[in-house]
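The structures come next, written out as C-alpha cells.
Since every read-out is calculated from the coordinates, none of them should be taken as a lab result. Computed from a predicted model, the values in this text were never measured in an experiment. Cβ atoms are built from the backbone, for glycine too; each structure is taken alone.
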Structure P
Amino acid sequence: MKIKPTPLKDCYVIEPAIVADERGYFYEKFNEKKFEELTGLNGHFVQDNISKSSYGVLRGIHLQKGEHAQAKLVSCLEGRVFDVAVDLREDSPTFGQWFGIELSDENKLQLYVPRGFGHGFSVLSESAIFAYKCDNYYNNGSEGGILWKDIELNIDWKLPAEAIILSEKDKNLPKFSERNF
C-alpha cells in the first residue's frame, strides 16, 4: 500500500499493491497499522456504508459536525466517480481548498478524507457502487453541508450541468460563505 499526500493537509490518496495473474487479482484494501505508521493519523473505523447511484448523480458536499465529525476512507467498488474533499477546518493552511480525484473499480484508489472536511462525489459511469468507512457513527442532528455549485469553491464535477441529478437536500445546502460547519 502506497500513501500519497494531496495538496490538502491530512488528506491522502491510498494506492494498493495489486497481485494479479490469470486467475484474477488480490490486494489488501486497508491496513490500520500501516496507515497509522505512514500518516501518523488514527485509522480506526467503526462504520461502513455503501451507496449505488446512476450516471449524473451528485452526492454532496456533506459533513458531520462537532463531536460527531467523521473521517472517511472512500472508494469506488464498481464504475467511476469523481470524488471531492473540501478542507473546512478554519485553522488549517488549506482551509477552503478542494481536491478531486477519479476513483474507479479499475484504478482501485482510495481517498482518506479527515474530520473537518466536506465530501462529495459525482457518478461518471452508467452506475457506481461507492463505499466509505467512517471513524465515527452517523448522527442525523450533526449533518452539515455546502452547496455543490458554490461559486467560491468553483468545483468542476466533471459532468455537463444538464446531466446532474441532485437530492432535494443537496439542492438547498448553504453556500460556503454561509458557513454551517
Structure Q
Amino acid sequence: MKAKPCIESLTIKTSHVLPPDTNSHGTLFGGKLMAYIDDVAAIAAARHARMPVVTASTDSVDFLNPVYEGDTICLEAFVTFTHKTSMEVFVKAITENLLSSKRKVCATAFLTMVAVDEEKKPVPVPQVFPETEEEEWLHSGAKKRAEYRRQRRHDSKEMAEKFGTDLPWSKRK
C-alpha cells in the first residue's frame, strides 16, 4: 500500500447552531458536538483508508469555549498516524459568531478509527506521512498517545470485569 499525506484525508464540516442543538444555557449540547466530532473523524478515516471504519476510541474532549445558538461550528479532521489497521484522527472544532466574525477553538480531540471489511474484521490501512510543521508535531506525539490509549483500554477492561453486568444494589447484603 502506498503511503498518503495527512492532507488527503482532510475533512471539513460546518453547521449552523440552531435552537434544537442547544441546552438551557443557549449553548451547543456537548453530546451534539461529540457526535459531530465522531462523524467528521469517521469521514476522514474512511477517506484515508477507502474502507468502512468504526470508532475504537475517543480521547478526552475538553470543551474550551462555548458555542452559542446562532454561531457556526466548523470541524476540521485529518489522519495524523496509522498503525496496522488503525488510524489516529485529529479533530479541531472552531466556533464562529457570524455577525462579529470572532472565531475560537472550542474543542480538540483525537479518535482512533479502525478500517473493517464486509465481515467487520480489521483490515490494513496505508501509512500516513506529515508534510507541515503542525502535522509533524501531531505525528511525532502519536506513539505516546497510542501507548496511553492501550493502558486506558486495559484499565477499562479491568473495570468492566470487576463491575460486570450486575446492578450495583444486587450485591448488597
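Thinking only about relative contact order in percent (Cα under 8 Å, 6 or more apart), which of P, Q has the largest value?
Biggest value here belongs to P.
One of P, Q was used to calculate helix-only ellipticity at 222 nm (-39500 (n - 2.57) for each DSSP H run of 4 or more, over all residues; to 500), giving -9500; which?
Value -9500 for helix-only ellipticity at 222 nm (-39500 (n - 2.57) for each DSSP H run of 4 or more, over all residues; to 500) corresponds to Q out of P, Q.
Computing mean count of other Cβ atoms within 10 Å over residues 23-30 gives 14.2 for which of P, Q?
Only structure Q yields this read-out.
Output the label of whichever structure in P, Q has the greatest value of mean count of other Cβ atoms within 10 Å over residues 111-118.
P
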